[in-house]
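> Some structures are shown below for you to check.
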Structure I
């Protein structure tokens, strides 16, 4: 199997992965029976796709900035059909999934970042709405590696660390299984291998495939400590998703070492180091130490964030569930 050009059929889902996949996306969608669809995207993302993708759509919806639940609630009444094509980063894809879940429908995803949203049924719902028939995972994924890695280097490394966090956080939950573990560790190795190369020599497909595999792992095994911490900080403090993940990943993994040492040893080995060097390695891959204060986080909201974390059921999937004091100290050490 080629790791740069493949079609992966996984139950009801098909992933098309290759450079140039966006150029053929109208034909690919048509071959899957998507003759009529509505396109959700942004102006930036639309520039990465062929004009036919927009021309062939029944209508076009601009997805504005903001939390997914709020944005989806703003857009949902403008959407009429039940076939949605999401072209963009994690926010765009998650908004499409949220609307499809609330209204009933299907989603095709064309990712332009390493968010991993295209591979999961993990998303929020539009504010004021409930799921019609469960959460939604895209039925079609059209992954074009060069289009997924166009962010400036600092932001790209943050996006890559967010992707790596998907695999890392899936390694120790009660739903972890042999396939999710293999995917997570292989994905981590690929991400590290790509980021160790200078930008000019980096292989796009290696980085993109690492993201895809780590996202597959978290969709299968779900998550706990790391994502509870980061998702809550993003929501309460209104800070950037990828950058928050990149900031907190070394700290959450450090907290997991005494809890799930075997899994953290496996992660360290996948990244090419001994477990004692895991935190240092994660910071190196992320481009250096990052701080919440640089993201515009307000330390006055720490107590509110910790309270919200403690209320999350997913936190209980962490062995030796951390208490409020440990969570607060973890956050404070990131300033």
Structure II
């Protein structure tokens, strides 16, 4: 019996080595501090959620997890950095719809392949968009707006945070799917677009609810509909786009943690276990909900297929509605 156990142990160790995982890796991950790369500047939504996750992982792992902002070329520099980083579990990416899905849909010759170069560790949270209208636009529902805009082709405008941003891409898809003809005005950031809308120079903007909720609650802007499958707890009086019956559109801006492909299974198992503890913590869920989001819970066996579907869906819509990015 003793000999049998020895042989079994040796075979198990041989299997781990063959798979690129040492026995020490399996037992001791992480062996040093872990960096969570954010491919956007400090202070934005991606950075904020990354710091929430890093803080909680640091409290649970034997080595700290620190956020490193690597910006440039939109989100390409930081994302590509992680794609080409050593696959040892010590360099991770805070990714999301913006850099994992929309970059794939919009950018030719992307330097990384989201499906080939990354392993999904876990998804964290998802946030709806809201179609905003200036407060003096004579509409109160999405149906009102559709009728008003159809009667005035080319006379109304919609703002975005810039070409290729989610406000631009989703705004274009939504309005074109409604059969509307509006002029696009790109700004350098959503805040500037919101201010011009408050001043009456912009008619509509499809924006993150998290950044727009205070303006709707204060009456400075109108909220016509939200893009999530269900109503937002922070704006319960605003219907979903689907509820209006005007058009079918469902979309949420989501975030998740990704590792370079080839990261040892042992490291992924540790990270997935700890992130699952974080995302099922009511206190963490409350933080996400206060910011208009929800915990994005997808079973492990479905995560890769879910991502493939997101890429296929948005790529098809970008092509169908011929969304320009330059």
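> Work out the source of 42, 19, 17 here, i.e. which of I, II gives that when semi-axes √(5λ) of the Cα gyration tensor in Å is computed. Display every interim value, and only then the final one.
Numbers: I: 31, 23, 18; II: 42, 19, 17.
Comparing all candidates, it corresponds to II.
> Of the structures labelled I, II, which one yields -14500 when helix-only ellipticity at 222 nm (-39500 (n - 2.57) for each DSSP H run of 4 or more, over all residues; to 500) is computed from its coordinates?
Numbers: I: -14500; II: -12500.
Structure I accounts for this read-out.
> Once relative contact order in percent (Cα under 8 Å, 6 or more apart) is calculated for all of I, II, which comes out largest? It would help to have the intermediate numbers written out before the result.
Values: I: 14; II: 25.
Largest calculated value belongs to II.
> Match the computed value 20.8 of mean count of other Cβ atoms within 10 Å over residues 49-56 to one of the structures I, II, and report its label. Walk me through the numbers on the way to the answer.
Details: I: 15.9; II: 20.8.
Source structure for this number: II.
> Continuing with this model, one more query. Work out which structure the value 2.2 belongs to, where distance in nm of label points 7 Å out along Cα→Cβ at positions 241 and 313 was derived from one of I, II.
The read-out was computed on structure I.
Throughout, read-outs are computed from the coordinates displayed, never taken from laboratory work. Computed from a predicted model, the values in this text were never measured in an experiment. Cβ atoms are built from the backbone, for glycine too; each structure is taken alone.
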